[in-house]
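Next up, some structures in structure tokens.
Quick note: the coordinates plus some simple rules give every number you see, no bench work behind them. If you're wondering where the values come from, they're calculated on a predicted model, not measured in any experiment.
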Structure I
Amino acid sequence: MSDRFEEWKPPEIEDGVPTKYNWVVQNKDGLTLGHRTDIGAFSYINAKNGVTIEDEVQIGSHCSIYSVSTIDDKNAPVVLKKNCRIGSHSVVLPGVTIGENTVVGAMSFVNKDLPANSVAYGVPARVVGE
């Protein structure tokens, strides 16, 4: 992890209000935020059914993470395991777990679990390597 996280402090999160880094959480009581996380500007997290972001996770700008879907009525927690990376403009749907150290390419649509130590991208996201 780079030196930019030496002085890391968790951001203040208010429900539906942009953080000082310009990302938004709805249903903040359902969010568990790990240590030394990096969430890009204009990202959106709906934690109604639980979103766990473990330590040292990086999420690019303009990402959307949903634990609830009004289109198919799916309601399930999302888990982003330690040190995973989510590329900019990606979407993570309810019930998905992204494994430890996994990298998700930009503009991906993640609608199923991704294993640890893998690389995945696409619409829908598919594992393409380790």
Structure II
Amino acid sequence: MASEARVRKVADRIAEEIADILLRETEDQRLSQISVMGVQVDRELAFATIYVSSYLSETEDSEILRALEGAKGFLRSQLAARIPLHSFPQLRFKLDTTSTQGARIDDLLAGIRQERKQNSREQGED
């Protein structure tokens, strides 16, 4: 089992390298339109979960996940060539929805503030 510091170093390095590979070395244009938001590696260094984000629609997001799954072998071999590990982790890809959720929360809070202003104006008219 790797130490937490080692796991974090490996995750950070995978994030850095995969972002570069996606930007410079993939031929699929969909893959150059995504951002790597983070990587989590398990303590055994068996799996790396890569969180990605795009500014595309949900339909296109699912196509991006399919493209990443299709390129998984290529991406893993490229990463293994750049990052010296005894055994390179299997890759898993997930959409990072935190920015979408944050925007939705901001919209909800703005609606509540607007509603409160409207209510206070109406109460002031009475």
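Descriptive notes on the structure:
- Test item: Cα Rg over 2.2 N^0.38 Å calculated as 1.49, pick one of I, II: II
- Answer label among I, II for the case where helix-only ellipticity at 222 nm (-39500 (n - 2.57) for each DSSP H run of 4 or more, over all residues; to 500), calculated from the coordinates, equals 0: I
- When Cα Rg over 2.2 N^0.38 Å, for residues 23-94 alone is computed for each of I, II, the largest belongs to: II
- Source structure (of I, II) for Kirkwood radius over Cα pairs in Å, for residues 39-78 alone, computed value 11.5: II
- Given 15 for relative contact order in percent (Cα under 8 Å, 6 or more apart), calculated: source structure among I, II: I
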